[in-house]
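The numbers here are math on the coordinates, done by the rules we state, and not lab data. Bear in mind the structure is a predicted one, so any value in this text is a computation, not a measurement. Cβ atoms are built from the backbone, for glycine too; each structure is taken alone.
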Structure 1
Amino acid sequence: MDFKIIKGNEIRMEERYFSFLLERETTLFYQNPVFHSFLCDHLEAEVSYFIWSKENIIKAAFPVMVKKSHKWGNVLNSLPYYGSNGFLVFSNNATDDERQEVRNDLKNQLNAFYLDNKIILSTLITNPFESEDMTWLRENWSCDYTDHRIGQITQLPAYSDTIEDELMGLYDKPRPRNIRRAIKAEITVTKKWGKEALEFLYAVHKDNIESIGGLAKRKEFFMLIPDYFDESSYTIFMAEKAGQPIAALLVFYFNKTVEYFTPATIHDFRNDQPSALIIHEAMKEAAKNGYKYWNWGGTWETQEGVYDFKKRWGANDHRYEYFIQVLEDKVKDIPLQELKEAFTNFYLYPY
């Protein structure tokens, strides 16, 4: 089997790579090279693709992103940023023997890449749909730390005249009541794109997150979106009351999955349940456009309230794991705050 590494945006010129990604309905937005280019811009990072092929047909791919620090060395993630999943993507026509060959070769190729790129810390993150990757890594990968999240995914019903009832049947109490409350409050939901909607989303998101002591996504993240994604790749669902925007939700689309990415609600309108109506309308729109899965992202086991919120929208559990290697002992001596500042939005190690 042939192997090569493609660096940077060159991959976006290869139509066969996008066709390869779309072969499997379980590839996620996080495997989209456009998102990788977006992250490289936003995080000032670099992306590389490990490609295995036979007779010019891609059998497997493995994207990695590297953040460099002249002071400390470099950190690798597959992949970085909120909830991003990475690891291997296989072609549907890859045989069991070819899969095993790729997995065995991955060790050698990554070790060489670590040396060539002065990697001090590496984290590999599995796809919540691909549980066999977790099993293989547990049995074959040498690592210093592991971590995990509960991926929560709702399988959407096929669109039909009864979609409203089918979705309501997926939800547990009090979701249907929440939706009816929002409708009774005369809240409407529309689809938006562009800077004005993103400005609103960012401002409310920042207020929401900082009010609970969290770290909000930077404004630059939201402002960059129209530069990389067209209206088929993302939507902001906006809730309004008496003509005033009161809540919003950013979703991204790729392959067969919708990513629930950033919700935001003005605090004074929470009792009207605008977010419930937004989610319901966004799920309905997703089903109408042929999407099969609604990915709520990862949840910590300690986040019982967040887990319950997602579960009541018909979400099923799909565990995924982090496999962390410390490649330079000095990592343990670097003050954590300095590491976090040098490698913002890259996964480091559990602390």
Structure 2
Amino acid sequence: MKLSSVKNIIKDDILNNRLGSSGERFFTANEIIEKYDVSFTSALKLLNDLTEENFLLAIGNKKYVMNGIMSPNSNLHQHLKGSKKIGVLLQSITNPYFSKVTEALNTAILKKGYTPVLKISSADNEISTLISFVQEGCVGVISFFKNKNTEIIDIYNRLPIPCVFISSSVPIENACCVHSDNYSAGKQAAKHLLEFGYEKLFLCGITKAPSLRFSGFIDYLKSKEIQFSDEQFLLYNMVDTFANSHILAEIKKSAPQRVGIFCYHDLIAENIFNLLRHNNIAVPNQVGLIGYDQLDTVIPISSNLTTFYYSFTDIANSAINLLINNIKTLKPVKTTIKEKTVLYIRSTTSKV
């Protein structure tokens, strides 16, 4: 039988638990030779290929099956037993949101007697970062999930240690996740802008991908029989802030109506404020701005921005408590915790 055929058989057997549950020790080279009637060289190649393709997890000279959360009596669990490390995977430390929540997580993890292992990851290295957490002895992971690549989602589903997500978008069917109450905040943002007399409403984000906070905004308008068209979604370029003249054009086109804009987060709202100020468009009289996250940034408008507040500490504590429970039971139950959001009305919105 060709080596590729043997490898495909093993892959299928791993995924369907025919070669043991997740975290069990995989065959040695000699055991592969006996079971599949291949040469020693072929057996070594199979082990290397299956490890590189993330069907096996290598720790030292041992290989473990990776097809879901391990069981308390698995070989890998015995290997990790007693470890007090928790991995935290984030996309950026320069973004104030990630830095604020990560700071709170670091404190919460240490208070629980665990050691935080913090790693920054892009979509290109998210898989290797997740696997490295296990190899370095982490017994659980907290992830700011963002990249919806199918290969990354597959690894999250086959990760042998529990994972809790600080995100409203999750890759695992029975995921445990924590996030602010985005949907309710979106509804409240729309209600606030309408009550304050803003006639033409816009959403502004860096992507048109569906989000709970924007869905809440649109659903509230629908409940008031107010149409929301695709043209009312303003796509903001965070990389090149000089490439946002189309936003200015839409606002000018809407005059003399008062324009209300709900931004996906504070950084966008602050940058739009500066864009409007430089073009002599009055905030809040002509344009009302709402942000999200209540970030303390260096941009002067941050302390005056109408925005949504929630507790970074509460999010961190909820995430770590969920994860520790899952580490103890190794049987995660789908749980979603929505931390309360509060609208802070400041000087970027005002009544007529």
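Among 1, 2, considering only distance in nm of label points 7 Å out along Cα→Cβ at positions 92 and 332, which has the greatest calculated value? Structure 1 gives the largest value of distance in nm of label points 7 Å out along Cα→Cβ at positions 92 and 332 among 1, 2.
Calculated for structures 1, 2, FRET efficiency 1/(1 + (r/R0)^6) of positions 84 and 228 (r between Cβ atoms, R0 = 41 Å, to 0.05) is largest in 1.
Of the structures labelled 1, 2, one was used to calculate Cα Rg over 2.2 N^0.38 Å, for residues 172-243 alone, giving 1.31. Name it. Working through the options, I get structure 1. Given 17 as the derived value for relative contact order in percent (Cα under 8 Å, 6 or more apart), which of the supplied structures 1, 2 does it correspond to? Label of the originating structure: 2. Match the computed value 48, 21, 17 of semi-axes √(5λ) of the Cα gyration tensor in Å to one of the structures 1, 2, and report its label. The read-out was computed on structure 2. Compare mean count of other Cβ atoms within 10 Å over residues 180-187 across structures 1, 2 and report the one with the greatest value. Answer by largest value of mean count of other Cβ atoms within 10 Å over residues 180-187: 2. Determine which structure produced the value 1.00 for FRET efficiency 1/(1 + (r/R0)^6) of positions 292 and 340 (r between Cβ atoms, R0 = 35 Å, to 0.05), calculated from the coordinates; the candidates are 1, 2. The read-out comes from structure 2. For which of the structures 1, 2 does the calculation of Rg and Dmax of the Cα atoms in Å, for residues 60-235 alone return 21.5, 61? Of the structures listed, the value fits 1. Given structures 1, 2, which gives the highest value for FRET efficiency 1/(1 + (r/R0)^6) of positions 4 and 116 (r between Cβ atoms, R0 = 30 Å, to 0.05)? Sorting by FRET efficiency 1/(1 + (r/R0)^6) of positions 4 and 116 (r between Cβ atoms, R0 = 30 Å, to 0.05) in descending order puts 1 first.
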